[in-house]
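A.B. asks: Structures for review follow.
Coordinate-derived values only; no laboratory data. Since the model is a prediction, treat every value here as computed from it, not as a measurement. Cβ atoms are built from the backbone, for glycine too; each structure is taken alone.
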Structure I
Amino acid sequence: MIGNDIVDLTRARTESNWQRKGYIQKIFTLQEQHLIDTATNPEQIVWMLWSMKESAYKATFRQTRLRCFAPQKISCQLTSITETEATGSVFYGITYQTKTLLTSNYITSFAFAVANPSNFYQHIIPLECTDHSYQSAQVRQKLLQYCSRKLSTPNATIYLSQQDDGVPELIIAQPSGQPTVIPVSLSHHGYYGAFVIDWPANAV
């Protein structure tokens, strides 16, 4: 199980006033509120925790297919944090590990089940406009291009399959036998997109 999320900080400032009355209490647990209240850069902590929660929710949705995003029921803890990255854990039915990149322009996290460590790869994509269809197409195109180079496989043998509920999977056709199915997670916000691949050991 894997999930990811990215937050364009400039866009977030125009879309969400996290300082308005009641916002923090509605979204974050008491422990998370303490992290925000005592931070030297509370805005960074707000969107870091948000991206951790979104990532864990997406990972859980891959398994349950239940759309019920209740952020205060998703509990985050930090393990370490520097100027550029953070690691932590999120409890949402099960425990996920998270990795977060922190920049002045965006914050992005991905979550994966503790019981299922794997070989993850994350890639960030600058986008030229905020049109949803354009962003979605660009992230998918960049994912397929990366995988084709990584695996030295023609583009025609790799494609993205998306279930009716939106869960994406990377399909790699094999000369004989069943195709290889690889979990991926895609996200975009503002002028940034991202994808994370859960590589099986025999695929890289």
Structure II
Amino acid sequence: MNLKTRLSLAAAVAAVALLPFTPAVAADTYSVDAVHSEASFQIRHLVGKVRGHFADFKGTVQIDQAKPGASSVEFSIKAATIDTGVADRDKHLRSADFFDVEKFPEITFKSTKIAPAGKDRYDVTGTFSMHGVTKTITLPVSFLGFGKDPWGNDRAGFEVTTTLNRKDYGIVWNKTLDAGGVMLGEDVAVTITLETIKKKDKPGG
């Protein structure tokens, strides 16, 4: 074996040896911009509907654009920040009759699987916890697109629209009406719209 061949073989062996240490391209981290996002809900009340939202929430989305199925999301809501615009009603909703926020301060979701479900739509399966009950659920998520704000930050938008049965999570309070029926519905329509902002790489990173 001549010198040129030996040098080429050595270079090839060195390249193969270094492969396991080549860093993979990491997913981009996007944090929820709560100022431009919303976590809202509505529930039937008698013959109408009551609407409300949560004022304090946060979340992180790991976006792998090359492999969307490898992306992930974590999201949490401070239950005590429920706001329906009526102070006495909100106080009741924070009590043990409903969210029992002293005992169960957070509502959380952590994804375990993401599957495409059509153009810009994904089925996001994960662990959802509310009022001390944890279940595996699948949320329909619409991807609203990427964009750049006037300050040069990369942003991405998402929306979830789903329905939860509050009784599945032990929130069972109701009031029977004299004319029959009950005051509150069981199904809660939930809409979460998220504008997220990409975490900037550290200088030199």
Structure III
Amino acid sequence: MMNQRLILASGSEIRAKMLQNAGIALEILPAKVDESAIKSALLAEAAQPRDVADVLAEAKARRVSLKNPGQLVLGADQVLDFEGAIFDKPETHDQSRKQLISLRNKSHRLYSAAVLFENGQPVWRHIGVATLTMRDFSDDFLDKYIAENGNNLFTTVGGYKIEEQGVQLFSSIKGDYFSILGLPLLELLAVLRQKGYFDE
């Protein structure tokens, strides 16, 4: 294995944990980009949700790569697509409730984009996709779920973590588990092996 470290251009704790658990030497340098402005501009041009995720991941990787020549930089972003509309991370419990009621007993897609940059140029990209269907849970269950999860609801685009209590919201999940968590990890590991980060 090479001693070179991968730079993660994201402050996401779950992405960092996934990479570190996989044995990747990691440096975390969150990119300072105006995600809201980028997303608004893309939506004004009727961009598809998967393209929004890809562009945001690329913007993060590019920003950090330009300041770190010779290093491999990973940018990542996740977008929730519900019937063509993009959901952002909820900022209040009331917003969490409204989003979860909208998703209840219906399906939505998660697009998890990852882009690798080197010397300011993209060298690899991938978009993982998963389809998740929420069960028809009761209002009482929802009240309890929101009360027990508190500010944890504000850390993900759907207001849930399937690796925690959020899995109880679902009746069906189709797609890559790691992409649902926010990073197409298996595909990333494959390209890192090609680049000599791991033994084949």
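A.B. asks: Using distance in nm of label points 7 Å out along Cα→Cβ at positions 79 and 103, single out the structure from I, II, III with the greatest value.
C.D. replies: Evaluating distance in nm of label points 7 Å out along Cα→Cβ at positions 79 and 103 on every structure, the highest lands on I.
A.B. asks: Okay, moving on. Computing mean projected area of the Cα convex hull in nm² for each of I, II, III, which one ends up highest? Show your work: numbers first, answer last.
C.D. replies: Working: I: 12.1; II: 17.9; III: 11.0.
Top value of mean projected area of the Cα convex hull in nm², among I, II, III, belongs to structure II.
A.B. asks: Ranked on distance in nm of label points 7 Å out along Cα→Cβ at positions 39 and 175, which label among I, II, III comes first with the largest value?
C.D. replies: If we compare distance in nm of label points 7 Å out along Cα→Cβ at positions 39 and 175 over I, II, III, the biggest value is for I.
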